[in-house]
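As structure tokens, here come the structures.
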Structure I
Amino acid sequence: MKTKALVPIALLLALALLPGAAGAADTYVAPNGSGNACTQASPCSILTGGNEADADSAIILAPGDYGSAVDPIDDRIYTFAPNANYVGRNDVRLFVDASSSTASVTIYSGQKFLGYGTRIISFDEVGVGIYGSARAERIDVRTSIDGSTACRFGNEGMETGGQLTNSLCVADGFGSKGIELAATRNEESAMVMGSTGVSVGNGGAGITASNSGITGGGTGFSRLNVFLSIARAEKGYDLDGGFDSDDNEACISARHTSALSLRPNICGIAEDNPIRELPGFIDPVSDFHLAAGSPLIDAVKNFSYPIPSVDLEGNPRDATDPDPGAYEFQKPAPPRRCVVPRLRGLKMPQVRNRLRNSNCALGRVTRKKVAAKRKAGRVLRQSPRAGLTLNEGARVRVTVGRKARSRR
């Protein structure tokens, strides 16, 4: 039986928000973990951690690479523990080739994958499978085989579906898909918020929805709701209605989402405040941050839905004019300025403090004899004058009183 261990300080706030996390023993995994203890002092492997996890607990991933490109993890990453949550970090990479399963990582209804920047490199048909009401947040997923999907929503419940937030889903290979709702019965629903879906290969789709109706059920249609996101498939369709039929329809409803090319199917694609601009990525194949000058920067106005406070990398989102996609463009901080303070009458220690607090520097100090004792050691004049705004570090010259020597 696992004993409780202290949660790393950086994760305390996040874990405090997890339902029931305080009442369950957390599971700790590490790249070289072994055994079944799964404690902070003795972590286990990520596959063992899924088997050993308790309900309503967190599976905490230590930093490092799990597997490698030449020797990936050979089984899918998942847990059946109800409401258990994987908690990753921005310095975690998962290399997975789950040859016995479709998806490299699977999360089920009630579960979450809170990545905080975790990268998942998948050699499978699906990078991350999100079933039912499962949620994935702040994950960076890459797939590389023909027909693959980086982030896929699947069936496991009606009406209320999964969520993907602040995530980047990039698929390479012919006919690949960045983000997909793959419904097999009607009335499925899923939500994408502040994310980027990219297909790099020929004939792919950035964000797509389909309903094959294989298992039936329900009389309505399935819907993928997309908010504040980017869909991009330079060699395919950015927003793609996918495959459906008169009896099994799949709709896409998009708000403030960037997409140039659309292929609606029977159910169509509904857009609210569409953005018809190229994203302006730093690199359209490998770096999906917005470059300076991208038309998507501050492109979203007058939105009425709640948005995440941070992006994939944990950088704050602009609460007034957020940028669509996984990354909020980080505007350079305005240069600090020297606002010249009033120094007259101050002693030198006070002068230095006031200049420092005003982003200015002390320039030449001139001494001048004074007859009045009260003026000795104090500033008589300064240049430049108080109130001027100059570049940071501008030097301010002062003249300081010096007591005249008494004559005998």
Structure II
Amino acid sequence: MLTNNKDRNKLKIINDPVYGFIAISDELIFDLIEHRYFQRLRRISQTALTSNVYPGAHHTRFHHAIGAMHLTKNAIEVLKFKGHDITDDEELGALIAILLHDMGHGPYSHALEHSIIPSVSHEEISVKFMEKLNIEFDGRLSLAIEIFRNSYKKKFLHQLISSQLDMDRLDYLNRDSFYSGVVEGAINSKRLITMLNVANDNLAIEDKGIYSVEKFLVARRLMYWQVYLHKTVIVSEALLTRSVLRAKKLRNQRFDLFASSALKYFLERDWSLEGFNDKDLEMFSKLDDYDVFGAIKEWTNHEDKILSDLSTRLVDRKLFKIQLGDKIIDSKIVDDLKNKVAMLFNISYEEAENYVIQGKVQNNAYRKDHDSIFLLKKNGDVQDIAFSPDQQSVSAISEAMKKYYLIYPRELE
């Protein structure tokens, strides 16, 4: 006998390896988690190809979204305890906003964000999903959308979701540290949340939590260099991007190309935000890591030798060489490498761009020119943490660090 969905027990507990038991205490949140749009996040990797370096890093956006929601609930409870007025509807809106904040991520998260749909950000697609769900759920997501867009009157609720000390960052640092095994990324999220307060409608940290914030910023800086911007990760994601872009070019030239219906749909088109319609969103909801890597495995046998070679290297983890340094790569060096690649692989100079890749990575642990992390003094004064006289280290790590890379086949060594 089939059970009516309305009769189901929707008050569930999820066993999370980072935080322990997480309670799903609202039926609307349960229904959103059960929705196929959200279930898709089980098939979107949180850290793209970081597992090429750290084998345990196979966790997904699904893990992260639920963890971030859990931290947001804890933060709201702290703020309520300290006397700040947050209604039940506002709390639910904030929890839904953080739960759905990453729904717009495409396959391999940030790695392919500007390749498959180059002109539309994942945040913009997340809003599209929320608006679609809002229709399906009879307008019950309206407040969540306002909070997510930062158009709601209480700005600190948006800052819980998107700021330089938001619950998104608190979760992904601890979660990515846990799954990668890089202990330097672990932070004391409980203490940071306990020290949260609100001043002048801005999220603030009480001054006795200042060293926990410093540890958080240092951990973020270290995680970027050791995990997200590890040189092998940069190479892996460059190969992934080049493979997809090569496939997109071949498809536009009418080459026969194996791909799922969802992947083929996006390989054949370019988009702008204004032109992103309901059909595009529906096809995007069917696109995930499995589509891309399944295609790449098949592309190893493609007649186009460049696509076949790039895909084979990625599948077999036979990665390119990378040079990473503080100075801009001399254009003559790049030009010389392209000529050598063209001769070695018997391809044109233009096609050698698939094998000689240059770029820049940047690490900003804290941006003084962005939304600030405010320090709330005992006397009620509020100050940007970077300008605190006791926090010269925060001011120092707020300087952007740039590194330039050059990637090319190991055969040229």
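For which of I, II does log10 I(q)/I(0) by the Debye sum over Cα atoms at q = 0.15 Å⁻¹, for residues 155-338 alone, calculated from the coordinates, equal -1.06? The read-out comes from structure II. Given a value of 18.1 for Kirkwood radius over Cα pairs in Å, for residues 51-250 alone, point me to the structure among I, II it was derived from. The read-out comes from structure II. One of I, II was used to compute distance in nm of label points 7 Å out along Cα→Cβ at positions 315 and 331, and the answer was 1.3. Which one was it? Among I, II, the structure yielding 1.3 for distance in nm of label points 7 Å out along Cα→Cβ at positions 315 and 331 is I. Given a computed value of 7 for relative contact order in percent (Cα under 8 Å, 6 or more apart), which structure among I, II does it belong to? The read-out was computed on structure I.
Structures I, II were shown, and percent of Cα pairs over 40 Å apart at 22 was computed from II. Work out which structure the value 4.0 belongs to, where distance in nm of label points 7 Å out along Cα→Cβ at positions 43 and 267 was derived from one of I, II. Going label by label, the one that fits is I.
Have a look at I, II and say which one yields 4.1 for distance in nm of label points 7 Å out along Cα→Cβ at positions 211 and 235, as calculated. This value belongs to structure II.
Among candidates I, II, the computation of helix-only ellipticity at 222 nm (-39500 (n - 2.57) for each DSSP H run of 4 or more, over all residues; to 500) that gave -14000 used structure II. Set I, II, criterion mean count of other Cβ atoms within 10 Å over residues 75-82: the highest-scoring structure is I.
Bear in mind these aren't lab numbers, they're just calculated from the coordinates by the rules spelled out. No experiment lies behind these values; they were computed from the predicted model shown. Cβ atoms are built from the backbone, for glycine too; each structure is taken alone.
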